[in-house]
1. For which of the structures P, Q does the calculation of relative contact order in percent (Cα under 8 Å, 6 or more apart) return 12?
2. Which structure, out of P, Q, was helix-only ellipticity at 222 nm (-39500 (n - 2.57) for each DSSP H run of 4 or more, over all residues; to 500) derived from, given a value of -14500?
3. State the single structure among P, Q that was used to calculate distance in nm of label points 7 Å out along Cα→Cβ at positions 55 and 271, giving 4.4.
4. A value of 19.6 was derived for Kirkwood radius over Cα pairs in Å; which structure in P, Q was it taken from?
5. Say we calculate distance in nm of label points 7 Å out along Cα→Cβ at positions 223 and 287 for every structure; which of P, Q gives the highest result?
6. Computing distance in nm of label points 7 Å out along Cα→Cβ at positions 279 and 303 gives 1.6 for which of P, Q?
7. Assuming 1.8 is distance in nm of label points 7 Å out along Cα→Cβ at positions 119 and 183 as calculated from a single structure, say which of P, Q it is.
Structure P
Amino acid sequence: MSLLCSPFMLGSRTVRNRVVLPPMVCAVMPSLHAAADGAGLITPALLAHYRVRAQGGAGLVIVEAAAVHPSGQCWSGGVTVFNSGCLPGLTRLAAALHDAGALAGIQLVHGGPQGNTALSGPLLGPSAIDARPGTPRPCAMTEEELGNVPVWFAKAAERAVAAGFDLIELHGAHGFLLDSFLMTARNRRTDSYGGTPEHRMRLLLETVRAVRQRIGDTAVLGVRVSPFTKLEEGYPVEDYRLLVTALEAAGVEVLHLSTPAAFDPLFGAARSLGQWTREFTPLPRIVAGGITTAADAERLLAEGHTELVAVGRAQLANPNWAAEACAEK
């Protein structure tokens with residue numbers, strides 16, 4: 001049996017193969033004809049979108065970024081998980097994934113400085129610095145406001161677990177709220193949430209601990225990270241080492257590594273992000289980064305870059321990608 005098609009223990013759960021459908025927001029891809037409704041609830045079309053890819057063989061399906069609080073909404077037609085009204089739809093979705101043989105994961109997000117003001121109201125961030133030129137300027141959060149963030153994520157995680165999800169993934173990547181605190185270009189704070197790497201990690205780590213305490217061992221806890229988005233500001237490998245070791249200590253069980261290209265070297269050395277990560281922690285890895293063929297997915301596993309392979313756009317184009325990849329082996 002190939003590595004790609006072999007099972008893997010993720011926490012206490014068995015993933016039937018190493019293929020992951022990573023979280024991708026359907027509402028921003030009109031050709032998919034799948035989005036949440038106006039309240040962020042799961043629609044039949046969105047459920048069908050995920051179910052068919054689970055039926056197509058994916059071992060782990062991670063549902064797209066779901067907003068944990070109204071102030072953190074990013075996309076019209078995006079999924080929400082900030083009140084009990086979301087539970088019926090999420091429960092049906094998790095059950096559909098299980099019925100198709102996949103583990104069910106969900107990514108939790110607060111948009112922070114990259115939110116949608118039409119949905120979220122004034123944007124929130126570490127400092128009053130635009131996420132991008134021409135976008136609305138966020139309000140610098142007070143320490144009292146920051147104390148709410150771990151609670152929002154913990155309550156959302158509890159709802160997702162109640163709905164039947166096996167994996168809770170915190171979105172700590174791509175410039176959204178938790179990641180924005182890690183970014184020196186956006187975080188100019190002088191209090192205990194800014195300045196040193198340890199202070200900039202504080203909000204993410206407090207959130208991880210709050211979620212871990214709230215859900216216990218009822219679900220696997222993961223975090224998505226994207227160090228490549230901070231390289232232009234001089235993000236050093238030592239900061240990344242501090243981050244992943246602190247995440248492990250806080251109770252994270254799997255790291256989802258977002259890269260522009262999964263095999264490419266990072267931090268000025270001949271090591272991929274997956275290889276750097278293994279040097280710092282034994283935690284299982286999901287690597288995302290342009291993998292479209294079964295041969296490349298197999299190579300990523302065989303060379304030790306990862307334990308699980310995120311295959312995004314290829315599974316959007318072909319819902320049966322995983323089954324066909326394993327049929328070739």
Structure Q
Amino acid sequence: MDGSELDAGLLTLGSQLASHDVLVDGNDLDEARSAVSRIFVDHRLIANAEKPPRPVTVSCRHFSALSLCYFDYGREIGINPDQLRKYYLLQLPLSGHVNVQSASRHAMSTVGSATLLPAERDFSMHWSEDSRQLVVRIDRLELLQCLERYLGQNLTKSPDFDLELDWSSERMAPLRYALGSLSALARFPAGSPGHAMIARAAEDSFMYGLLMLQASDMTKAIIAGQLSSACPRIVKRAEDYIEANLAEPITISDLVDASGGTARTLFDSFKRFRDMPPMRYVRHRRLLRAREDLKAGGPATGVADVAVAWGFQHLGRFAADYARQFGETPSETLKRARARSN
């Protein structure tokens with residue numbers, strides 16, 4: 001796929017999205033901010049033109065783990081979002097350029113390049129007046145689950161990717177082809193025969209491609225096919241016990257006994273190798289199991305039943321911990337699951 005095919009493919013997809021699934025079409029920036037906040041996160045817009053040359057156009061097509069969105073703010077603009085948490089965003093300029101700043105990291109993308117916005121770090125952006133962007137919204141937890149399946153291990157943190165992505169390089173061809181498949185599917189109604197199955201395959205190809213091809217703090221583990229074997233046996237024994245008894249009451253004494261070490265060594269090892277104390281790790285794993293049940297839930301599934309099944313007796317605390325970890329409430333997860341089943 002040469003540069004001209006690449007540009008033509010993105011422009012076709014951008015044009016297709018701009019004319020369908022429209023969220024915003026007009027000159028009201030407050031309306032645009034409100035509409036975009038509903039599907040992304042709250043953010044601030046800083047416009048530099050009182051009379052923009054083009055109206056604001058925002059549209060979005062949702063799949064399961066990915067969404068394809070088209071943005072044209074019609075003016076030079078600064079964007080200061082809250083932390084994304086639930087998503088990564090891949091920005092592909094169709095015209096113009098965008099600058100991204102995240103702490104000491106800086107990236108700029110133009111046509112043929114891209115920026116991959118972090119899920120769990122703060123950042124700000126500046127879009128040029130002629131900037132039109134194709135944005136791929138990537139579900140952070142779905143991506144994390146792909147990585148867990150590949151490594152065959154439970155993870156407590158998501159990958160932190162490099163900001164810059166060389167979209168037009170030969171290396172990124174698998175990502176372009178996967179996006180092309182989703183682009184083709186976006187032309188047809190979601191209920192078309194085979195639509196969901198084909199879309200899921202394309203999404204998996206895209207996410208695994210991103211994990212394998214884009215540099216991150218997990219690249220060494222991905223290349224090796226496993227996390228560092230330096231993790232001590234005391235942690236592995238405790239983890240085995242946790243997984244075998246996740247639906248049962250677990251105390252720190254249980255974990256100390258199962259690990260074969262001392263309480264202090266267990267705490268220090270979990271903090272070093274899992275980035276959290278052992279009992280927080282227990283809660284982390286229970287929340288993930290609860291989320292799996294809620295995502296598979298049907299009409300008879302209740303949030304309270306799922307919470308109790310995984311050892312959460314205080315429903316208010318469960319809901320707060322769940323929202324903190326996943327960026328949405330248990331009820332919202334269940335509602336989306338029921339909507340998909342219908």
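1. Working: P: 17; Q: 12.
The read-out was computed on structure Q.
2. Numbers: P: -10000; Q: -14500.
Value -14500 for helix-only ellipticity at 222 nm (-39500 (n - 2.57) for each DSSP H run of 4 or more, over all residues; to 500) corresponds to Q out of P, Q.
3. Considering all the candidates, the number was obtained from P.
4. Details: P: 19.6; Q: 21.8.
For Kirkwood radius over Cα pairs in Å, the value 19.6 is produced by structure P.
5. Numbers: P: 2.1; Q: 3.2.
When distance in nm of label points 7 Å out along Cα→Cβ at positions 223 and 287 is calculated for P, Q, structure Q comes out on top.
6. P
7. Working: P: 1.8; Q: 2.5.
Among P, Q, the structure yielding 1.8 for distance in nm of label points 7 Å out along Cα→Cβ at positions 119 and 183 is P.
Bear in mind these aren't lab numbers, they're just calculated from the coordinates by the rules spelled out. Because the structure is predicted, anything quoted here is derived from the model rather than measured. Cβ atoms are built from the backbone, for glycine too; each structure is taken alone.
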